[in-house]
Structure P
Amino acid sequence: MDTFVNVLGLILSGMLISTPPLLLAALGSVFSEKSGVVNIGIEGMMTIGAFVGAVGAYYTHNGWIGFLLGGCAGMVLGLVHAFACVTCGADQTIAGTAINFIGPGLALFLCKAMFDNSSDTPSLPTEYKIPKLFKGVFKSGSFGYNVFGTYSAVWVSFILVAVIWFVFYKTSFGMRLRAAGEHPEACETLGIDVFKVRYACVLLSGFLAGLGGAFVTLATVSQFRPTVIVGQGFIAIAAVIFGKFTPQGAFLGCLLFGLCNGLKSVLSAMGSTVSPNILSMIPYIVTILVLILFVGAGRVPAANGKPYIKSK
């Protein structure tokens, strides 16, 4: 029984560490998609956020500052995406693909320029990372330690789900952003500035994606490496599709993918006879299956992906 509880605690611990970067990025994607702007550049925004988060914590010696700086870096790429898609009316898929090239490329260039031509940032000491909760309260290795002694930003990301749900469905801003994604022309007749709403949503999308990337380097990996995000942005988008473009649905989708990562980590640590390469494929196999089974289950906002041109 004790062994089962310990294994369960390890799986849940892995899930709690793997879910936040996906969840933060997915919540950002929901903002953008619901307002009518397709944002497949989440991966690039996460990558630049991961780099700036690690560098910010390294120089300020504070994980929370690095975390917020990572969000701001993602927001900068969000601004680029918003300008291309909202102001210039560019193809949103192509613009997002460009962001996915710009983010990693810029991060690698800056990393080499700042750290003696190294593609990796220095490893962060524990005190520079996001702090953990309940230090000393639970015995190391116990179920309580594995589940409740995780990083404080984990619980921040979970709280954000409730906050964003409230914004979406209980505020005038939420009503406007949903309307902008459904019928922008009708919004204009009501005096709603669709451009401003979409800009705000894409900027929030970039900020949250940047936070997701920063969480990886400030909690999971402890440094930036070129492959540190490795497809997590696309998994976050899959979670949004699975969750029918709602914050609560995206939360459930991210928990599923996080659970797969937690299971993969535990099986690897226990010396499973299954090849490590196969275990590493678990989250991606689940992503493909989810897209096959649920890609048509949720209704995409009517104006999603369609450039809006203001009437004269």
Structure Q
Amino acid sequence: MWGAVVASLAAAACFALAGVLQQRAAARRPDEESLSPALVRHLVRQPMWLGGIGLAVLAYGFQALALAHAPLSLVQPLIVCELVFAIPLAARLARTRLGPREWAGTAAVTCGLAVALLAARPQGGSTEASPGGWLLTLGALGGLAATALAAGRAVTGPPKASLIALAAGVVMGGQSVLLDATVDRFDEGAAAVFASWQTYLLVAASLGGLLLIQSAFQAGPLAAGMPVIDAAEPAVAIAVGIGLFGESLRGGWAAGVAAGCGAVVTLAGIVALDTSPVLRALYGRQTAGRRKGVPSGAG
């Protein structure tokens, strides 16, 4: 069990450094590339960004190792500790000191997420669902992502990054659901996998999620985007599992109350980070660097 804990924390550290490297690379790209395939096309030429992707792959390896020796209910809450590594590291690289507000916001998001994930452990259910159920679910997720992106156009700085990150988390949560449905067809053979529409939508969601994540990293500091992605992705996956696949929360109403309290604490932490003067100053340094055409050092 202790090996699984160490592997989970190693995954969290790798995810954290991966996010920092990706955000620093994305922050150097001009605003015009936001939400455009050109952003990813240019990022794949950046050694820093590729290093971040490599670390993310390594993190998934540590996560798989942890899951081989411990349940998801233990591993997933430990992995959200990436925020404790990532946000201070991003600030350190930007030569900025976090104040009580930033530390409290980071702690609130991390602890709130951990509590919510521990409480909301779905069980039962099946990945088989009616076409109407799939259509309603995917339509709702698409509408929520589109609404977040539309709202993001009206703001700047950390709130903009958080709204794009919300869209990214929604898409990646949907991707997790599509992945479950695709993996369940592996026993039926390759023909069944490639004949399933979920397989192709999975690829589209993965590519779209990648673009949205990088656009969120480009739009503002890491502390504005990463917490929202970390919160939205599992929330969407759990909600869809309950609504579409008929899963239920382990522990009944008590688990639901605990998960709700964790979600409220997480939201409070996100608001504290989004309204932080320190993070707004970091964003100002980012945009000033882009206007001058020089690399930004903001986290």
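None of the figures in this text is laboratory data; all of them are computed from the coordinates on show. Values in this document were obtained by computation on a predicted structure and should not be read as measured data. Cβ atoms are built from the backbone, for glycine too; each structure is taken alone.
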### Message
Taking distance in nm of label points 7 Å out along Cα→Cβ at positions 172 and 204 as the criterion, which structure among P, Q has the greatest value?
### Response
Q
## Note on the structure
One of P, Q was used to calculate helix-only ellipticity at 222 nm (-39500 (n - 2.57) for each DSSP H run of 4 or more, over all residues; to 500), yielding -26000; that structure is Q
### Message
With distance in nm of label points 7 Å out along Cα→Cβ at positions 100 and 164 as the yardstick, tell me which of P, Q scores highest.
### Response
Q
### Summary
If Kirkwood radius over Cα pairs in Å, for residues 36-131 alone is calculated for P, Q, the one returning 13.8 is structure P
### Task
Identify the structure, out of P, Q, from whose coordinates mean count of other Cβ atoms within 10 Å over residues 180-187 was calculated to give 19.4.
P
#### Entry: With relative contact order in percent (Cα under 8 Å, 6 or more apart) derived as 36, matching label from P, Q
P
